[in-house]
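Each structure below appears as structure tokens.
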Structure I
Amino acid sequence: MSGGRPFPFIWTPDRTARLVKAWNAGLPASALGERFGVSKASIVNKIGALRDAGVTLRIGENARSAIQERATRTVARLGLSD
């Protein structure tokens, strides 16, 4: 295996707990990827899997902005604005 790590990364219960704590403290996925030695995409995928499993997690700033923008467009489209 060239260029990769010698062993696959496994999300142990300890690593998962540390991820949840750091995510809820506000660390971005890119910083968490560096901390855990995985890609940002790996962090985002794990966060999504944890949400699907019912774990309570904060909503990231990008998601919050996207939700607000979608709501604003919907209100405008439906003519509900003042």
Structure II
Amino acid sequence: MTAPMWNGMRVPYITAWTAEHVPRPRIIKVPRPWGWHIGYMNEDPVADRRLEALWVRSGLGQGRGGPDFYRNNAQRPLSPVR
């Protein structure tokens, strides 16, 4: 896979792009059989949790907009692991 380019510069694969902005969801306390946990107000148990861990939401728009070198996309480092 070739690294994306922006203004003639290579952009690391895990870098977030401005088109991937996702508004921060509201976090609430969620009752579970073994105690209280945190969760999203509109949580989807399939997309937002894996092995009872709450995942960070992130958009998918690599190469669109401009690179945001101060942020990493939360999903891209995990894609080779799946």
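Coordinate-derived values only; no laboratory data. Just so it is clear, the structure is predicted and the values come from calculations on it, not from any experiment. Cβ atoms are built from the backbone, for glycine too; each structure is taken alone.
Just checking, which of I, II has the largest value of distance in nm of label points 7 Å out along Cα→Cβ at positions 19 and 59?
When distance in nm of label points 7 Å out along Cα→Cβ at positions 19 and 59 is calculated for I, II, structure I comes out on top.
From which structure (I, II) was P(r) over Cα pairs in 5 Å bins from 0, in percent calculated, if the value obtained is 3, 13, 20, 20, 13, 9, 9, 6, 4, 2, 1, 0, 0?
Corresponding structure: I.
Here distance in nm of label points 7 Å out along Cα→Cβ at positions 11 and 67 was calculated and came to 0.8; which of the structures I, II was it taken from?
II
If helix-only ellipticity at 222 nm (-39500 (n - 2.57) for each DSSP H run of 4 or more, over all residues; to 500) is computed to be 0, which of I, II is the source?
It must be structure II, since only it matches.
Could you figure out which one of I, II the value 20 for relative contact order in percent (Cα under 8 Å, 6 or more apart) was computed from?
That value comes from structure I.
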